[in-house]
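Okay, got some structures for you below.
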Structure I
């Protein structure tokens, strides 16, 4: 399975329009446009707002949204969209504003959680360089009917 190329093109067009108007690029609108998961509010609130609306779980699936917990350095949380499953402990993520005001495509994420449940990850900040651990709520799955 792969990401919908039309959704990807739409999400990137929206980013370019924001940048051309001098607006900040945020992870939430990018993830919403790319995944089709229609949740509003800060990234830290997505996990709770998805409850009883979207299926949630601990298994990454292409097209699902990885929901990062808020931390001291990431007070609003973070969301990104799974674009590829590499192995049971590594995925590829597309997300916005990990690097300020930019979209990061095809960034590796490795599960370093003790129980192999994707509750703690390291994110590739530069090719082949993984940063500090970040806590994750889990994955929010898009509706089957679109």
Structure II
């Protein structure tokens, strides 16, 4: 039996302790999504984040030259580049570095590729509904055939 989270205790949650996924299946087709660590998959974070807020937070990591293919979804996203560098492509094509923020309105095509020597770590935030990959069996994304023209 798993211990109940203590919400009255300050603590540090390591990114490495958050369960991760790297692939989702859509219509039996696997899609690489890099390394995605959904905050709600960690018991302490799930208990701490108010359910009625339904914001979604996830770490996303891409190794150098690893790509998250162009896709779109019905909810807006804010992608905060926390570490490393890479590129965004799709409706916006630009190099991105640590400290940059990518705002993605609903239904805009976008993908990412890790760059540099260490790739890219971002914080992906959605402000309404369940997380894009919170249910890996039914991801809330639609991948496109568009190729990365930026790399």
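Values in this text are rule-based calculations from the coordinates and carry no lab data. Quantities reported herein were computed from a predicted structural model and do not represent experimental measurements. Cβ atoms are built from the backbone, for glycine too; each structure is taken alone.
Results, tabulated for the structure shown:
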{"quantity": "Which of I, II leads on FRET efficiency 1/(1 + (r/R0)^6) of positions 53 and 125 (r between Cβ atoms, R0 = 30 Å, to 0.05), largest value", "calculated": "II"}
{"quantity": "Structure responsible for -0.28, -0.49, -1.31, -1.43, with log10 I(q)/I(0) by the Debye sum over Cα atoms at q = 0.09, 0.12, 0.20, 0.21 Å⁻¹ calculated and labels I, II on offer", "calculated": "II"}
{"quantity": "Per volume of the Cα convex hull per residue in Å³, for residues 69-116 alone, the highest-valued of structures I, II", "calculated": "I"}
{"quantity": "Test item: helix-only ellipticity at 222 nm (-39500 (n - 2.57) for each DSSP H run of 4 or more, over all residues; to 500) calculated as -7000, pick one of I, II", "calculated": "I"}
{"quantity": "Given 1.00 for FRET efficiency 1/(1 + (r/R0)^6) of positions 37 and 133 (r between Cβ atoms, R0 = 25 Å, to 0.05), calculated: source structure among I, II", "calculated": "II"}
